[in-house]
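Just below sit the structures, each encoded as structure tokens.
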Structure P
Amino acid sequence: MGRGALTAEELRCDVLVAGGGINGAAIARDAAGRGLSVILCEQDDLASHTSSASTKLIHGGLRYLEHGKIRLVHKALREREVLLRVAPHLVRPLRLVLVHEASMRPAWMLRAGLWLYDRMGGSSSLPSSRRVDLAAHPAGAALRPGLRTGFEFSDAWTDDARLVVTAAIDAAERGARIFTRTCIARARREGSTEGSGEGSGWLAEAKPQEGSAIRIRARALVNATGPWADRFLRDMCAIESQRRLRLVKGSHLVVRRALGHSYAYMLQAPDRRIAFVIPFEDRFTLIGTTDVEVQDEPGASRIEDSEIGYLCELANNYFRAPLGASDIAWTFSGVRPLIDDGAGPSELTRDYSLELHRERDCAPLLTVWGGKITTFRTLAEEAGDALVGSLGCGRSRWTRDAVLPGGDVPAVPGATGDGAAALEAFVAALSSQYRWLAPQVLRRMARAYGTRISAVLGSAKNAGDLGERIADGLYEAELEYLAAREWARSAQDALWRRSKLGLHLPEANRRRVADWFERRQK
């Protein structure tokens, strides 16, 4: 596994995946698990763009019902249940309160939507929705006077970047080769895929940020480049598609304010948009998202002052304590590649579409259009079906019941299907085993690595066995694990994607992490 440095002159595989976001990592995992040889190339770090900039919800999308996206909601709610089961360390139940504002949607409409939402979820492990009196509800204390009615309902939360990295780990353990900071500079078809001739398939040129270019021969190519999908087709593969993307930026604020309870809020904006306010990293609160159509380079997205003003104003319409720019600890933005169906930025479908570009006897090219993080597994499953059908080899579907690495947390007797209870029991057991580590450190690591925490801590009997103490709660052993097993190569990779320690550590400690990676690269 490791850093995936390209050293060979030429590589061969069944499937070459371009893109290391959630869809690319999941497709690599699915295909590798079917017995196909896979190479994945990501131009930057895993989850370095759209897939680490979501609102971090695993949800059906209650607001999509208003736009008639029944099929998408039903599919996403089914997947919510699957992910709660196969990744209990990364996907956790979340109760939200939808606040009723008299000037917005009427209460009967909200209740009807939630009634339908409950039933579309099928046999859900999560509690159903209910109407609540905000004056007597824990979530009501922070709200301004006059907001009396809310509707409590269930969805789930995830660490999106860790979900991507964990899918990539699973892919690698099933034989895939993962190359980060390596872009595909050119790709062209070479003859027929029939038989085993030397000239069949795709010939791609991959360029790592460091080192020499390499040729990769693949029987099939997957374009999972997200907001770069149409550009990749046109510029790298010389293929034009009739489908078009709309690039919509979503920005978020992370503020230095704890909500004081475990509930999230779903807020209605005067422009009929929806935003979320979510407990984040214990001492912080996440607020988002915006919907701003952009034409710029997707990798250069940044929050604008107007977006900060919009989110602060929306929060101030609901909460007692005023929120301003000085309360902001961090912001992040990502460009979502949405299928152009003619709607406005907030109403564009969040569903996905797979397009198989294959002329007769030519090597297959599969392009991923759109998608949302909740449905990544089904997207990858359908992509795997298409690849197996095109290549004429490979096994059948397998991921629905396959636990993601670290997700095999022991069940709690009498709490069947309750992944949250199992995780809490697992943390308690860890606290007994590693009494010398602070409880908050063990909890953070258990939520990040699940049962793979043993690979981080190893046979350590005390803190000294973990190597240099880089910062409060962060030891050299964990950084070494991230570098050797999770492709981390910088402080940004470790502190802002594979963890959110960047929020908690002072600048001097962040600098020490950067220095550690610089020393390791030499």
Structure Q
Amino acid sequence: MFRLIKARHGRALWLFFAIAALAAALPLTVVTLPPLVDAPGHLARISIAVQQAADPSVMADYVVVHPQIVPNLAIDAPVMLLAPWVGVISAFWLITLLTPIMMVGALALVVRAWNRDGAAGIGWALLFVWSSPFMWGFINYWLATALALIGFAGWKLLDPKPRTREALFWAAIPFVFLAHAIAGCLMVMLIGMWELGRATGALGYRPVPIARELLTRCRPLIAILPLIAWWRLSGTSVEGEQGDGTHWSLPSKFEELAAILRDQHMVFDIACVLAAIGVIILGWRRGARFAGGTGWPIAAVWIAYIVLPFSTEGGSYLDMRLAPVGLMLALALQDWRGVAPGTARAILFMGVALFALRLAITTHAFVGYEAANRSTLSALNHVERGARIMAFTERSCRQWPHAANSHIPSMAVHYRQAWINSLWDVSGLHATEVIYRPSPIYYHDPSQHIWPPDCPNVGRDITDLRGGRSVREVLMTLPPDGYDYLWISGDRLTPAQARGRFTEIWSDANGALYRRLDSRALTGLSSAASSSAQPKPTSQPAATSLGQ
């Protein structure tokens, strides 16, 4: 890359990546709560753990926190450590902000390790820092994946010091695995496949010498085996009522790949993915190969993408998480030094320009999300502490942008210590268990999702939490008791639907909050919740008026 930009000294590369890292964080600097789909849900469960650690009675009738170590701690652990000093929201925002910065840093180390003079595709690789795993709010995974790529590059950079490397990686592999299980396995796979490719190149296709070489060089990778065994056998592996079985579909993999940069504009986002793939193909046709034997780990990522199911045992989008990693590595590690310099420079500058353009689009969208979330959260100024809220957010069956507000009701947990039907309840994936269940279907995610009446699946199966219900079906299936408020975003009740059951106490352009007429909230909550001072109604959004 130095040659491509005619740098005079090595600091030019690090300056480029430093600027790129700061730029990658730009969208998060304009928000208080990251508008990533699952982010409010993560923040809510962390908030429960922090509050119950200080006072075990907080929400004790609603949620239980089971002290256990689960391999899903990349953001949880640092937020819990920082929360006593800066508050849960600020800590959560800070770690989320660091995630794209660390991902850019990881790509910098990967380029430094293998392809420092030929990474013309690096600008295109940077596009995938803000890809679907991060936009969906899989922050634990994406932060841990940055650590995995740092570990992958570190393995190569420490090649001259095998003893030091071995000592470090006996600790690094458990660390990354506990940050996120998939990321830990990814790091081991990348390192193992790179070493396999190197051994094959040196020894030929002779299984016994190759196995002997790998056992000598890769001893720390064995650490992943007892970790996986512990996870699967100790009772902390994923199980629970949200599991929908195992689903694998080849057509869906093409759809996921096309939508891996899904943000604001469908045609533009898909075109960016196709253009990035086109860059790889163009480079290959012009003689640009993967540097330093990295074709082996890149191929392994794509094989895993094909083999892994979409969902299993309560976890979703398992395969999709690998697609941006495969594209980032392929683009960053393709060596363009043998291609005409003018072509390589054009590829480099087009990628960087597109990266800047996409960041500008995302930042502009985040400004709008922040305003909408502040308005929606102002409803909580009209809710007593400890209340029970049935919340529903309407999702479009035709809209391209991610439903950034689909978990926003979960913030009621943080601001009002309220029960809400949007919390996760997946044993082994999260330490929280929802024990207050006023209905068999309305107590956990995704029961908060509703859809417009004209969506194709609405009304076919009103118990289908992933597309079968509009407001009409919700009103037909709500339990007769067990909640105090009905909070709807993206729709509202008609006067006929509300008559005799609900009274509207707050609304904005996007939704409304209703009190159930025979709710205990009419006379104030009993128990510890009733002793909390009721917030004064205010036009200010809850995010600023309720504190952290």
Structure R
Amino acid sequence: MSTIRRYGPVTLLLLAGLTTPAWPRHDSGSCGSSRETLNESLFRHRQILRARSMRALKAAPATAAPDAGSIAIIQDSDGVVERQNQFNLDGATLTFTPVNATATQYRYGVAQQGYDAAAAAAGAPLIALDDDDSRLVTLPFAFPFFGASYRQVYVNSDGNLTFTVGDSASTPRSLGRMTAGPPRISPLFDDLNPAQTAGGVRVLVEGARAVVSWVKVPEYAISGTGTLQTFQARLYPDGHIDFAYADVNPASAVAGIAPGALQPGTTLVDFLTDASAVYTATIAEVFGNSLTIDVVTVAQQFYQTHEDAYDYLVIYNNMGIPALGEGTVAYEETVRSSGAGYGVPQGDASQQFGSAGRLQSVLNLGPLSQYPVDPNALVPARAAQADTPLTILTHEAGHLFLAFASIKNAADPTALPMLGFQLAHWSFLFDSEASVMEGERIADLGGSAAPEFLTTDITQAYAPLDQYLMGFRDASEVPDVFLVNNPSPNFAAAQHQYSGIAFNGTRQNIAAEHRRE
């Protein structure tokens, strides 16, 4: 059963079930919104429809139920809750082959078997590689990848390789993180914990190839040992890449390759089933073992019995189903965008959700059990960020416009220095005036102070800059803000907002008219 309460242009949907399964928790407390969230949701919907067709199941028409006052009731069956896209490449080898010498374009193919156990055994273990850790490895050849050439690669504990910088973050291993970060090769981008192995991540470097193997490396678990995963990535001088899977069954993971820095053109495919095309940007598949809410089907069923009169659909559930996998409190996906100047490309997928063109955004706020009854009380998973049920709702609604705009970095044209987590939130090092979209109010204590900067207020409201990007203020009504470069200690821009953190660095003032992308 689903219940819906109308609030003007916003509709709240509550998906209800009869049982509440226990869900293991890994990392917790993140927002799942990114520039890839819509792409991922539509892909998940396609895979669910494909799985249902293979089981000879057809979605029945939504059963209309009488409204109860201002609450409309719809059914939560017929494809609304389904199992995610389960991993189906175990025992196979997935190969990415460059179309040209500079590897700016790729094709993929899948063959059976191919895991090189001898190469894994001969590889040198990365001693003391910890949970959420990284090691730099020198390659014996120049490796071409999406138009650049590399002689070094970072081996990250979480089943992936990156160029230019390592990735040791503990935030969810998502498609958004994969595409927003550095150039990345992800045989199994998953929350793995090699600290529970004796040299479980091994590197073999030869003249004609480099082989990185994860051998019986468990997924992270709060207690005990998670499911063991065995797989490898092989890199060759001509730029082609093999992913070989020997014993893999992830709870959730992303597999694929990405040029990073939000290069447009991400394609989500079913590697085993879909025929390859030629790809110039991220090629990936998202896998999961748990139940998920298909928000596309939710919306379609809603519009079968209700008018197309809402800009937002907001979904909660009482079945304990996380919004976007473990560690994600909530997310927003922009269905229709027609504006400009705030970093969001124009597009309209509203018809796929059953809307005739009114719907702009879908919010999945996850299970009701994660929220206190008092809308102004702290949400346990986000207590350190001072988030309440109301600020989380405000935050996710703001993703229709925020936070995607940034000044540029003259030294790196692809960098977006004002942005932080998944390049969809304000940076930890940005004086966001305590925006609900992360960042903090940062006090500049003066050059003679040690340290110079201190984070103070967090998670207050839509800041003046937010309101400007949303179209509610003129640039002249927005006070200057600033960014701290070269921080010491070296805090990451992607870190979530915290109060009371002191650091040094170089202040860079930013005027409103320079902030639109």
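Bear in mind that the values in this text are calculations on the coordinates, not laboratory data. The structure displayed is predicted, hence computed values, not measured ones.
Worth a mention:
- Read-out helix-only ellipticity at 222 nm (-39500 (n - 2.57) for each DSSP H run of 4 or more, over all residues; to 500), computed value -3000, structure in P, Q, R: R
- Parent structure of the calculated result 71, 69, 45, given that Cα extents along the principal axes in Å is the read-out and P, Q, R the choices: R
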